[in-house]
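Take a look at these structures.
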Structure 1
Amino acid sequence: MNVIVLDTETTNTLDDPFCYDIGWAVVNLDTHETIKTESYAVAEIFLDKELMSYAYFAEKIPSYWDEIKNGDRKLARLFTIRKSLIADCKAYHVAEIYAHNARFDYLSCALTQRMLTSSKYRYFFPYGTIICDTLKMSRQAFGKDKDYRKFCVDNGYTTKNGQNRYTAEILYRFLTGKNDFEEVHKGLDDVLIEKEILFACRDKGIEKGALFE
C-alpha cells in the first residue's frame, strides 16, 4: 500500500503557523520503497520578506534559493502545490498521509490555505484523506520499550517530568545509533527520516495513528 509522508516548515507563530516549505514522499508500506518525492517553497509566503523574518530557521533561506536554482526545490504558489499533492494521491492510490506531530502540519497547511484565499478554500488536504500522526504512533510503539527508555534517560532526552521525548530527531538517533544526528529542519529532508520512523512503528505492530478518531 502506498502512503504519503509529509512535513512543513513554518513562519509566524506556533498558534498561527504559515508554511513556506512543504515536502513529501510517496512510499510503499510493504517494500519501504520511496516511489516519488516533492519539495516546494510556497511562493506567497517565501517571497514575503516580512513574514519570512519570523521563520524559525530563517538562516536557511539562502540555501533554499540554491536549491531552487539547481532544481532540487520548486518555487510555486500554494494552489499549484495542493494540485500536485492531489495528483500524487490519485496517481499512486494514496488514502493516508502521515506526518510527525501531524496536528501542526495539518494546521499550518489549513491556515495558509485560508489566509491566502480569505477562507474561500479552508482545507488543504484532499477530501477523504486520512491524516495519521507518527508522533502518536511512536508513543504507542516505544512507550514501553525498555531500550528506548534507557536511551532517553542516558542521553537526557526526557521532559521536566521525566517522561520520554519522541521528537523525530531523537527517534532517528535511537533507530540508527547515530547519536550525533541533527535534523535538517527542511520539509523533504525531514520526511526522509520520518518515513523510517513510520516503518519502525509498523514493525512494532502500530500500523496506523489516525489524527482524527
Structure 2
Amino acid sequence: MLDGLLRRVIDPPLDRLGARLARAGFSANALTLGGFVIGLLALPLLSAGSYGLALLAILLNRLVDGLDGAVARARGTTDWGGYLDIVCDFVFYGTVVFGFALVDSENRLPAGFLLLSFIGTGGSFLAFAAIAARRGMETNARGAKSLYYLGGLTEGTETIAFFVACCLFPAVFPVLAWIFSAACWATTISRVVTAGMLLRG
C-alpha cells in the first residue's frame, strides 16, 4: 500500500548511490545474493533470541535490496536479475517468520498461519505478473520493476514495518502475526478481485 509513496522518496538517493556503485564495477546480482546471505543471518539470530542483531540483519538486507535495483537501473536491467531478486525476497520473508517460530513455542501457530498467508499474497502477485507479462501490461506505480507489481494492503514496506515491530516487541509476536495475517488475506482477496476485473476485460 505504501510502496509507491516510499519509492518516490527513496529512489532518487538510491539511484545516485547505485550509479556510483555501478561505475565502481559492482554487479546488481552480486548485491542481490550478498544481501540475501545477510538476510538469512536473521534465522539463527532470531532463534537465539538476539532480536537487536536480527533487526540489523533485516534492515541491512533491505538496504542492499534497494541498492541492487539501483545498480541494475544504472547498468541495465535483466530478466535473470529480476527473477533472482524476487526469489531471494520471498525466501527472506519466510526465513524471518520461521526464525520467530523457532524462538518460542507460542509463536509456532501464528507463524505457521502467517507463512500460509504469505503463500496467498505471493501466489496472487506472481500469477498476475506472469500473465501481465504475456499480455504486455506495464506499470511504474512502484518504480521501475522487472515484474508487474499488483498492489495491496501488505506490500514490501508494510512487511518490513511488521518485522521491525516484531523485533522491537517480540513478546507480542503472536498478536502482531495474527493481525498481519488478516491483512495479508485482505491483500490476496483484493488482488484476486482486481485481477478478475483486469483480465476479464
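Here distance in nm of label points 7 Å out along Cα→Cβ at positions 58 and 154 has been calculated and equals 4.0, so which of 1, 2 was it run on? For distance in nm of label points 7 Å out along Cα→Cβ at positions 58 and 154, the value 4.0 is produced by structure 1.
Looking across 1, 2, the calculation of helix-only ellipticity at 222 nm (-39500 (n - 2.57) for each DSSP H run of 4 or more, over all residues; to 500) that yields -13000 traces back to 1.
Of the structures labelled 1, 2, which one yields 14.4 when mean count of other Cβ atoms within 10 Å over residues 18-25 is computed from its coordinates? Matching structure: 2.
Name the one structure among 1, 2 that Rg and Dmax of the Cα atoms in Å, for residues 50-161 alone of 15.5, 46 was derived from. The read-out comes from structure 2.
Just so you know, all these numbers are worked out from the coordinates, no wet-lab data involved. Given the structure is predicted, the values throughout are model-derived calculations rather than measurements. Cβ atoms are built from the backbone, for glycine too; each structure is taken alone.
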